Structure 1
């Protein structure tokens, strides 16, 4: 089993370079970052995690800027999004951002994707919440086309462009893995069609995880890698996830200043 962390990097927590170095020094294998471009002041969509939206949601740095900073001070740490809000991102720019990260990191980029929950936020990007899953599908497929074709083109309901040159191409062959977030009734459809792995949030729709993983791998006809993020740092939780067939655990790392973060990482490192 692999071990990493999932977190929100903000302007009032540990910095990207310090975090990247600390993780690699302690033997962690990956860093996955959450994304929110902004939080609308008037918010009607309930947060799935509870009644009050935590402070770090309002203050996230751009994940690809953070991951690039972490890449510059590490050699082995895998650098991922958990999750990138693809329905709020232009696919041509997203393809270039991830491929650029993959290039400068020597092939360590991972793209975790999802459609998001905050309807007000996505509407500010011109996205209609009712069609966001169809939009997610097309944008991911378009990104893969841009990564893998010399003259890439895509013609869909939401994404449409004639042949283009898009560089750089990713270092990884055929491209960085795309992990599908969520645990809803149609999530496995997306994993099977255009995902390279499944990445649910611990405790949100994962109560029967072993059975879910078995079903997914049976439907896909292959051993789909499973990464679980926002995992509590407790040994019994890790053991249960291992028994369920999980390949990678991303421990939940609170957004705190550097000193507090390093102390907590020291404790988490004991679980490795």
Structure 2
């Protein structure tokens, strides 16, 4: 369920939510809402593909409805007091149930999925961060995400195009945060926010230890910036995507050149 491409630079891309694979035993318990897979980070691996060379990418093909590899494995909420989805989600981003009644995963099933899908993804991610840090003395993880721009169950209003998360500046060097924020703010016709509704998921918060040489930044893109429509069939819009890819390339080129002072 993992796709790993190793590069020789200090930059690593995480792709936790682009997968659409569901084992039969999990898919059989889902209702029609669950099988629609609406909350996929649609086409994000395509959007970032071949922007720059020599980077490491780690992608899981398992869908987040089976288990969300960007959630705390303990099940603790990243956003206490706010609507969100859980380690093994029971509802979609609109609050609608995903499972047929009586088929929700119990504690034993959640533990099985955690060991089968969550743990291997993070073992691979940790191994690649350790590898590039051993070579360069530091590593940068850029965690790639996208979401519909308008989801009242999760947030008010519409999301900006670029949603940068560093858990309020704690997960990377300030120069990294400010460089990415400047690029996004300067992108013509684009909107951006730093540590707004999305401050960084469990991956960003867990691995981001600038003092130890591991810098992590999350980018949550509004899907309106590169999809034809934020609804089925979730079609990739080449024209919109190419415009967005120009800015994403600048971000990655900036990160791959960065070195600690």
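Taken together, the values in this text are just the output of simple stated rules run on the coordinates, not laboratory data. Only a predicted model underlies this, so the values are computations on that prediction, with no experimental measurement involved. Cβ atoms are built from the backbone, for glycine too; each structure is taken alone.
Out of 1, 2, which one gives 3.9 for distance in nm of label points 7 Å out along Cα→Cβ at positions 14 and 126 as computed from the coordinates? So the calculation was done on 1. Between structures 1, 2, the calculation of mean count of other Cβ atoms within 10 Å over residues 22-29 yields its largest number for 1. 1, 2: which one has helix-only ellipticity at 222 nm (-39500 (n - 2.57) for each DSSP H run of 4 or more, over all residues; to 500), as calculated, at -8500? Of the options listed, only 2 reproduces it. Here FRET efficiency 1/(1 + (r/R0)^6) of positions 6 and 30 (r between Cβ atoms, R0 = 30 Å, to 0.05) was calculated and came to 0.30; which of the structures 1, 2 was it taken from? Source structure for this number: 2.
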